[in-house]
Structure I
């Protein structure tokens, strides 16, 4: 498969989710995302409104994290966070899977967690929800299990 530079750029999520990210760094991230034609700019919930404002006249989507960085929050809290970031302008949501639940073999909680965040799509069907799986924290067997 041969991709053009533009097609490849659209597949890139330009990300700044460090806890010390500043407003100026987010502005720079949005400018770079637009300049290079990236698919989306990923920011912490605090900066969703700013990123939406910066990118509203472009085709770069705004994405925000939910349950970041550890994913061990309650499903209903993650669901609320997803609703809020979408209301603020996020078009994509990257949720962190509950790694602790997976490692505990509590697969029902893992499913409940993901389903809770997916509820954001009921009122916003075009929102994209992605699950971040912290594979570096998992054994090979757990990585295989997280695929199912």
Structure II
């Protein structure tokens, strides 16, 4: 089996069925920074476009993520960074939104590769409750302050 790695910014182009390079992609695997209990995942910005392109081209998407990364209290939100990282001397009146992460919806995800095997996004909450029930008993970060 041939395995090919590419930079993520070129992935949507390469995943297209009409890819002129003929790489014949069979699956996409990306990591994640957090797993949401609705089966979506948060990962570095650009992940959404990769998974959307794969979905549009009937290529299965797998997320490599530990169930311990589950956001059981729904208190992880998409981080934005300073606009100056993009354009230090931006024109006056120009608003820049600089996302550091994005969120991939469960409909794009075929399976999540976990320490308990490959699960469907819809099975994440039950898997987390079964193997890590203590995570659901902890107070959320906001409740602790």
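Read the figures in this text as sums done on the coordinates, not as results from a lab. For clarity, every value in this text was computed on a predicted model and none was experimentally measured. Cβ atoms are built from the backbone, for glycine too; each structure is taken alone.
Structure notes:
- If helix-only ellipticity at 222 nm (-39500 (n - 2.57) for each DSSP H run of 4 or more, over all residues; to 500) is computed and equals -4500, the structure in I, II: II
- Largest in relative contact order in percent (Cα under 8 Å, 6 or more apart) among the labelled structures I, II is structure II.
- Structures I, II were shown, and semi-axes √(5λ) of the Cα gyration tensor in Å at 28, 26, 10 was computed from II.
- For distance in nm of label points 7 Å out along Cα→Cβ at positions 100 and 116, the highest value in the series I, II is held by structure II.
- Label whose coordinates, when distance in nm of label points 7 Å out along Cα→Cβ at positions 20 and 108 is calculated, return 2.6 (choices I, II): II
- Of the structures I, II, the one that 1.00 was derived from, the read-out being FRET efficiency 1/(1 + (r/R0)^6) of positions 68 and 84 (r between Cβ atoms, R0 = 30 Å, to 0.05): I
- Which entry (I, II) yields the derived value 4.1 for distance in nm of label points 7 Å out along Cα→Cβ at positions 28 and 76: I
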